[in-house]
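Read-outs throughout are calculated quantities, based only on the coordinates presented, and are distinct from any laboratory measurement. All values reported here derive from a predicted model rather than from experimental measurement. Cβ atoms are built from the backbone, for glycine too; each structure is taken alone.
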Structure I
Amino acid sequence: MHRLEPAEAEARVAEADKSLRRAQEALAPHPRLAAAGFLHDAEKELAEARLTSALVHGASLPGPEELGVGLAAWLNGLAEAASELRRHLLDRLRAGETTRGEELLVAMEDVYDTLVTIEYPDAITGGLRRATDALRAVVERSRADVTTTVLQGSLQRAIEGILGSTRPTAR
């Protein structure tokens, strides 16, 4: 996704999806093993990949049922996906796409603003509070980076305007 190779990203996510379905099927008769945590982690990773893609492309977010993952895994995957947007945001800023960087920051903030309202014990949410706290730090750093980039662009345009108006005209 970050390399801007959507076909390759989709192929890898499709492969991960197949592997997750096999694991879910194999563990279905063994609920204690399924609840041990590693299946949750695999579901979270798949949710993260699918949700990151949706956020990057500005698409609707697929829900946990659509992805075939548990709600706690989906919520944690959403927090991780929003954090992953930072890398894409920085790449867009370096490419001079400030407006796109600002759009990605808004998406990150929207996810954080939603997740911070979920007030259930970590035993139910699978550690969502920690993931949300980590996302907050990522959002704050990203906001600082976008702000700095926007201000630098304004300063550069102002300097170029001053220099352009003080240059002697050709006769």
Structure II
Amino acid sequence: MSEPVAKVAIRVVVNGVAHEHSVEPRLLLVDLLREVLRLTGTHVGCDTSSCGACTVLLGERCIKSCTMFAVQADGQTITTVEGLAAADGTLHPLQRGFHEEHGLQCGYCTPGMLMAAVDLINHNPQPDERAIRRAIAGNICRCTGYHNIVKAIQFACAELARTKTRDTS
């Protein structure tokens, strides 16, 4: 019989909520999110970092959560797709864009696409089509052919620009 693996105490803030857990050192961040915290919006599509379905924000950068151990996220702030909507349920402009522009079909890639797009917009609020396609290149969609996903991101950028213009007026 094998020896039990010593657990490591970690503390993370996920979608604004602090969590403390003792985890095995080999537990992947995606498994912490899905299995421990029950945030199942982050998908596991390939286990090889190829598909992007597990994409989340770690601090201010976009990562594939299947490539990181939970212990490596200790002390970090994480945003998952569940953290995009406002507390009152108002959808993030990207979520509205995916709805309005039909940016999803089966929806499996959608959480990762949304998080990659959030990262893009955080760094480049008015990306052109080429920048959008480059930003989502690490995320595989098997259904839409990307055209509507790009339109959805453009929709969100336009909406965010309108909101910013109204707020500064």
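Observations on the structure shown:
- Computing P(r) over Cα pairs in 5 Å bins from 0, in percent, for residues 63-118 alone across structures I, II gives 4, 19, 24, 19, 16, 10, 6, 1 for structure I.
- Answer label among I, II for the case where helix-only ellipticity at 222 nm (-39500 (n - 2.57) for each DSSP H run of 4 or more, over all residues; to 500), calculated from the coordinates, equals -26500: I
- Computed 15.2, 54 for Rg and Dmax of the Cα atoms in Å, for residues 103-158 alone - originating structure among I, II: I
- When distance in nm of label points 7 Å out along Cα→Cβ at positions 47 and 71 is calculated for each of structures I, II, structure II gives the greatest result.
- Which entry (I, II) yields the derived value 22 for relative contact order in percent (Cα under 8 Å, 6 or more apart): II
- Read-out log10 I(q)/I(0) by the Debye sum over Cα atoms at q = 0.13 Å⁻¹, computed value -0.70, structure in I, II: I
- FRET efficiency 1/(1 + (r/R0)^6) of positions 31 and 111 (r between Cβ atoms, R0 = 35 Å, to 0.05) - structure with the largest value, from I, II: II
- When distance in nm of label points 7 Å out along Cα→Cβ at positions 7 and 79 is computed across structures I, II, the figure 3.7 traces back to I.
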